[in-house]
Structure formats: structure tokens, C-alpha cells
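Scrolling down, you'll hit the structures one after another.
None of the figures in this text is laboratory data; all of them are computed from the coordinates on show. This structure is a prediction, so every number in the text was calculated from the model and none was measured. Cβ atoms are built from the backbone, for glycine too; each structure is taken alone.
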Structure 1
Amino acid sequence: MALAIAAGAAVAGLVFLYLWQGSVLSQLRAERARKVLALQELERVKLALVYDVDRAYALDTVAARARALGMVPFDEKRTHYHIVGEGGGR
């Protein structure tokens, strides 16, 4: 009789461990799925930011901002050179 009770307790313990392991595994799978979704969302945000930065620093955009600030393209005719003598700059 004691042997049957011990065997039953061992089987019950193994069944409990099997069920517990299954529930832990299910929780880990759900957590992994949440992390994958969060990672995909972060990838989407990163791509949107890369697009925004590329658009903000596009040559046309930078040129338009420069013109709005009064900047004009380089013109050799408006450039004045100051020649410094060979005397060491005194």
C-alpha cells in the first residue's frame, strides 16, 4: 500500500512538473511575441526617423534654408584676397 502511495505521489509530482513547465513555456512564448512586436515597432520608428533626417538634409532642402537666410552660391568675382607678406605676419 505504501509503495502504491509513493508511486502515485511520484507520478503526481511528475505530472505537476510537466504542467508547470508547459505553462512557463507558454508565458515565455507570449513574452517573446511581445518583444518581437516591440522590436518591429522600433524598426518602423527608426526607418521613419532615417527618412526624416534624409529629407531634412537633402540638398534641395538645405539650399532652400540657406536662401531663406540670405546665403547665395559662391561667386569668384565677389571674393577679395588679402596677401600677407613673407615677414612672419608682424
Structure 2
Amino acid sequence: MKTVELSGEELDYQMYCHACKVTGQTASRSAFDAGYRQGQFHFQQDKTLLLDLLETYRVNVQFLAQEWLASSDRGSAWGESPLVAVCRLILKLNS
């Protein structure tokens, strides 16, 4: 599946894998699934995460043509919410 098509739990799982890579941890699908059921790793819905991601990855967000655009000097990605767009962009830039 292409990064621009990621949504829902699969987008959250890919962000979990990226977060594990950045923090030097090993990603585990079973650990993700267990945590996800308990309300963890819902990256695309965690509004407190948005500012950290914007600052860390130097992302700009705009609402254009009824959709959100996240962009940086290295690329851009669209999404139905600012967080979805930012998550897609981060995964795209780090794939």
C-alpha cells in the first residue's frame, strides 16, 4: 500500500514502526496490537502529538480544496485531517 493511501490502524501501525526506529526499539506487531486495543498508538488521532511532529519535522499544514496538505522542503502529502496528512508526510519522507 502506498503511503498516500494509508489510513486508520495501518497508518497508526506504520507510525508506530517509525517511532520504534527513531527511538532504537524493535517494532512488534503483537505489541502494537495489544497496545492499540488498550488505546495506545493512535497517532493519527493524538492531537497533542501534532505540535511535536510539526516542530521536529518542520512541517507546514494548510487547508486547501477541502483537504489538508502537510508540506516540508522535502515533499508533501494530503489527508482528511492535519494529523493524517502529517503522518503520511513523515512516513513518505522516511521510507
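Values as computed for the structure displayed
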quantity: Identity of the structure behind 3, 14, 25, 26, 19, 8, 3, 1 (criterion: P(r) over Cα pairs in 5 Å bins from 0, in percent, calculated), options 1, 2; calculated: 2
quantity: With distance in nm of label points 7 Å out along Cα→Cβ at positions 46 and 70 derived as 4.3, matching label from 1, 2; calculated: 1
quantity: Read-out helix-only ellipticity at 222 nm (-39500 (n - 2.57) for each DSSP H run of 4 or more, over all residues; to 500), computed value -15500, structure in 1, 2; calculated: 2
